[in-house]
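Just below sit the structures, each encoded as structure tokens.
No lab work stands behind these numbers, since they all come straight from the coordinates. Everything numeric here is computed off the predicted structure, so don't read it as measured data. Cβ atoms are built from the backbone, for glycine too; each structure is taken alone.
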Structure I
């Protein structure tokens, strides 16, 4: 169990600018992972295995992409009891992201707004960090699964986006348990246009084609998931579901952050540009999950993410139709204890 209650650390972190707090936390995780100091956040992993997309998940709670963009803290996050950890989004070239300030807390709503814009150190640095992590070392006994999340550079024209995704897919493929194709961040211009019918069909067709080549080269078929937005209507969800099946994608991550501000009107920072995450996204995310499950049928893997701040929230995702879940903003507001709480709640709910 963790030796340091998060309730003691949170007031200090929340007294800092959100991005400063984030950078400090990630730097601390990077320095302490694999050392005795990791006992400050180490938690016993709940055992609740599930087979999904040909993978054995040790439990149903994962770390969402976006927290560890550069794959620096895989071992630290693994120590918190996650069944799987997704890192990135990585782009082919390093990029600074959008101008600061670009992260904002809405504590009254247990929410965040960010417009980071895929800030990361680029594919080469990302892969070097993945290779260094203890859980990816030869002979590691960790059951943790690792997802690698890929995107496009901001400077790449949207009509050339597929080139960036293929570069990243080539790089991450040998190192990933699964790959997530992120087409739903609201903070890269025109990125969500890739969710439209023709653009998505073209992108996934090229990705599926490249995956066949890579599977032959590396002697393994790595599952590919696609991450979508919560701001989709019923018709759009139907089109996405059909396209995922047509190109033999292995699953879907639902959902990313929302552009809607209906749930936070009047709150400080509510009108800042960017994606809203946290509690206000729960209902919208669950709606999309339920629509996807109806469209995809039983057996098609769905990772549910958005608004989990309690065990009950995690269970609501499963009841909506998700197979496993991910958290991010909830970790910031509730701390590492949320991982075991969510995993145990899912386990006893079935």
Structure II
């Protein structure tokens, strides 16, 4: 790496779980563009286990621990301690706020080299994946100060059309986390084990829970073990169906992110809606079948080495074009 290139990068992502997983691709792009640089992730405290499992990230810090809220204070005054910490980075990549915000004004003042930002919302009229849009925004701001780095970031963005590398790897200690092992099974993972996650942050994005119940029955008939992941929201939304799912096989309630990554690595396949856990499974390398209804997979689809998407055109009418049998046939292609 030449002396003119950055040796320290600070990434400041934003958004929900799925957005955070996708923004880890920015860390991977930075690693490809600057293989010798130290990459620091400054993100939401609850999502730090993901950054800690991403080989592209050298250090993961929490927004709360660093007191990053001080960046949003009115005026241009910045706490000297925070200013000192920011000045240690050659490059700061900000996904928290826009170019004209007080946050960006501070970051430009205190970054040792360059501070750039990207808008996590899809650009009007854009049809490419949001990750490509984000990297395009970042690269466009580096054309003048770092043309070579901008080119490498753009080059990585183009590869997102292809199957992506595994981004999340389990840590050794995950094997000993209480409750990680699948209930009712031996510690050695069988060859045909499927994770099912019926939930999502928005009910309108959920394939009907009755279809998941039927899918589980089909998989059981075909000799596959299915493990259902449920969060508190799903238990409240569908108490009767959740009880049926629990009677027909193992259910893991509200796994931690560390457990989710480990479970994904143990599984032969994963089926889920447009949700954060689906992005986690895809990034962990699990063969992932993502079920999309009202959202656009070309923009928001999960990225990983083995991802397939089934889109419904009838999601407003109980997803009638995506039956449990159709989904089971797709799952079978992962298990051959």
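Suppose you compute mean count of other Cβ atoms within 10 Å over residues 35-42 for every structure in I, II: which one lands on 18.9?
Numbers: I: 15.9; II: 18.9.
It must be structure II, since only it matches.
For the read-out distance in nm of label points 7 Å out along Cα→Cβ at positions 219 and 323, a value of 2.6 was computed from one structure; give its label from I, II. The partial results should precede the final answer.
Details: I: 2.6; II: 2.0.
Checking each candidate, the match is I.
Once percent of Cα pairs over 35 Å apart is calculated for every structure in I, II, which label goes with the largest value? Please list the in-between numbers first.
Numbers: I: 14; II: 26.
By percent of Cα pairs over 35 Å apart, the leading structure of I, II is II.
Given 2.1 as the derived value for distance in nm of label points 7 Å out along Cα→Cβ at positions 51 and 307, which of the supplied structures I, II does it correspond to? Intermediate values should be presented prior to the final figure.
Values: I: 3.3; II: 2.1.
This figure was derived from II.
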